[in-house]
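> Structures follow.
Every read-out reported here was derived from the displayed coordinates using simple, explicitly stated rules and does not represent laboratory data. As the structure is a prediction and not an experimental result, all values here were calculated from the model. Cβ atoms are built from the backbone, for glycine too; each structure is taken alone.
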Structure 1
Amino acid sequence: MSYAYDDQNIFAKILRGEIPNTTVLETDHSLAFRDLYPQAPTHVLVIPKGAYVSYDHFASEASEAEIVDYTRAIAEVCRLEGVALTAGDGFRLISNAGSNGVQDVPHLHVHILGGRPLGRMLAKA
């Protein structure tokens, strides 16, 4: 499997400072920012700063420091946004990959959605 990273994707441009964002959290290896078209009261995207296309790409090639930082950044965003189970009613974490997963931007990102009941994610086929 080859992971072709497009360094002109919108998230790469955000990381380079070419496109503004509303930052929620920035760490050494991760950036979290508000989605421009929120689908729930809480809708934050979390991306690694490295050039990773999907979660499987990230999990297989990222350094341990990047993996720990990204995982902890997701937890911290949940806490900051008040959706973590310790402070809220929960959240949904979504990461789309490839054409079957309907991935729009070829840079790993997770959506953290919460702040209201979200309903079932998929209907039975």
Structure 2
Amino acid sequence: MKENEEILTAEDVQALAPLYENVVLALKQVFDPEIPVNIYDLGLIYELKINKKHEVFIQMTFTAPNCPMADMVMADVDRSVRDVPGVTDCKIDLVFEPAWTTSLLSDEARIALGMDPEMDEA
């Protein structure tokens, strides 16, 4: 475990659940400018953690490492999450390992993109 990670009790998790849900809703308001699907349903959010201080830690990626709109999307993520009532801070870690694949799409994203939600494409 990393030094800055804390162990949450079941009570902590239960207390943080509404904030977690609101952060997910905020992430669903951020769209990839080239694909008409939000970044959460695209599977661009690899990890989402919230600690007892209500600091949000996000590990995310892009569909391609050379995304020309990466800075804008990351700024939108930061702004959207920080606007959630109760959030005290937001840190975003941009990663490209593992590489994003269409297997990370939610069923909603697959339908929006005209794909079969039952098909798992890599």
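> Out of 1, 2, choose the structure whose coordinates give distance in nm of label points 7 Å out along Cα→Cβ at positions 65 and 89 equal to 3.0 when calculated.
2
> Still on this structure, I have one more. Among the shown structures 1, 2, from which was the value 2.5 of distance in nm of label points 7 Å out along Cα→Cβ at positions 41 and 105 calculated?
The read-out comes from structure 1.
> Work out which structure the value 25 belongs to, where relative contact order in percent (Cα under 8 Å, 6 or more apart) was derived from one of 1, 2.
Only one of 1, 2 returns 25 for relative contact order in percent (Cα under 8 Å, 6 or more apart), namely 2.
> Between structures 1, 2, where is distance in nm of label points 7 Å out along Cα→Cβ at positions 17 and 73 highest?
2
> Have a look at 1, 2 and say which one yields -9500 for helix-only ellipticity at 222 nm (-39500 (n - 2.57) for each DSSP H run of 4 or more, over all residues; to 500), as calculated.
Derived from the structure labelled 2.
> For the read-out mean count of other Cβ atoms within 10 Å over residues 33-40, a value of 16.8 was computed from one structure; give its label from 1, 2.
It traces back to 2.
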